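Take a look at these structures.
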Structure P
Amino acid sequence: MFIDNRDAELITVVDEHNEPTGEIKPRKLIHDDRDWHRMASVYIINRQGQILCHERASEIQRYPGKWQPYVGGHVRHEETPLGTAVRELYEEVILRVSPSELKKGPLRASEEKRNWIYTFLYKFSGDIEELRFLDRAVAQVAFLRFDHIVSSMQKKPERWASRLSSLEEMRPYLT
């Protein structure tokens, strides 16, 4: 099994208004205690306007075998959401980008997951074969049209780590 050893990362606890509470906790406790926290997500869009989606490996702890239309992760303590986006692009897709290459998307709140999600967009001008992914964390990847992703989420929502409502909030930025 692919073990996610990032559960010890320190995360700043925020409140429902995205204001820091002064508490700092390991990532695992943030989830166990259902604390509000911050995330950063990056949607990678190719020259044809398609979105990079990846299927998570079946051995991974969180959302095994599910598709995801973005890369991203938790904003660590003393890290900015933009810094997290740059770091996650490198960690998950081995892409080195400067902060100025990312376009800011909406800030969204997820009451269910109790997180604030800072979204970013990255225009990728290369070919999918140029991308590299974490060993054993990704089963397969594809660039998909927005409408194809929506259709797939409607027909088989259990195959996706994201919710259709979250993707629909991103529609103005992705189409």
Structure Q
Amino acid sequence: MTLALIAVFFLFLIIFGIFVFLADSSFGGLDFSTNRETIKQVVGIIKQRHLESGNFYDLGSARGNFASQIAGVFPNLRVTGIDNNSLRLLVSKIRTMFLKNINFQKENIFKTNVSSADVIYIYLPKELMPELQAKLQKELKPGSMVITNKVSFPNWPLVEKLNELFIYAKV
């Protein structure tokens, strides 16, 4: 009896997951997924710069895969995922229910206060970068680091480029 209930529960989770994925794919907008190699590179950048215990923001966190990977590797890093889609945030929160150092918020990335950020990760459409650059340069504290994936800021001097990652610092 117990085994049957467990099987039904897992079947429900699978069907629910498929439904969420299809609904999100149809109505959720763009979703830029960060691959494993890039996640490893971001982990290396955080370790290299000794930022394992600050505040990390993933702007446009989608279903939370990237943010959950970072939170899992760095238990002393406070990770915040920001997305404007309720369905994606639900998936993110379910995915990370056992991680204590991660939080997801439904907000517009342009209205989110990121002044406490030590590291910000961005993998979003190029069209958003000029407005994001202005926001981040205005709000971030000196020494904060911004990592963008495959897209760069139009007028922000680059600190380093690592494959498809662009690294910036607030001075």
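Each reported figure results from applying straightforward, stated rules to the coordinates on display, with no laboratory input. Remember, it's a predicted structure, so these values are computed and weren't measured experimentally. Cβ atoms are built from the backbone, for glycine too; each structure is taken alone.
Each of the structures P, Q was assessed by relative contact order in percent (Cα under 8 Å, 6 or more apart); the largest value belongs to P. Kindly point out which one of P, Q the value -0.66, -1.14, -1.18, -1.22 was derived from, the read-out being log10 I(q)/I(0) by the Debye sum over Cα atoms at q = 0.21, 0.31, 0.32, 0.33 Å⁻¹, for residues 48-95 alone. Working through the options, I get structure Q.
Which of P, Q yields 3.3 for distance in nm of label points 7 Å out along Cα→Cβ at positions 80 and 128, as computed? Value 3.3 for distance in nm of label points 7 Å out along Cα→Cβ at positions 80 and 128 corresponds to P out of P, Q.
When semi-axes √(5λ) of the Cα gyration tensor in Å is calculated, the result is 24, 18, 17; to which of the structures P, Q does this value belong?
P
Source structure of the calculated read-out (Rg and Dmax of the Cα atoms in Å, for residues 8-103 alone, 14.2, 46) within P, Q: Q.
Given a value of -6500 for helix-only ellipticity at 222 nm (-39500 (n - 2.57) for each DSSP H run of 4 or more, over all residues; to 500), point me to the structure among P, Q it was derived from.
On the way: P: -6500; Q: -13000.
Structure of origin is P.
For distance in nm of label points 7 Å out along Cα→Cβ at positions 32 and 160, the highest value in the series P, Q is held by structure P.
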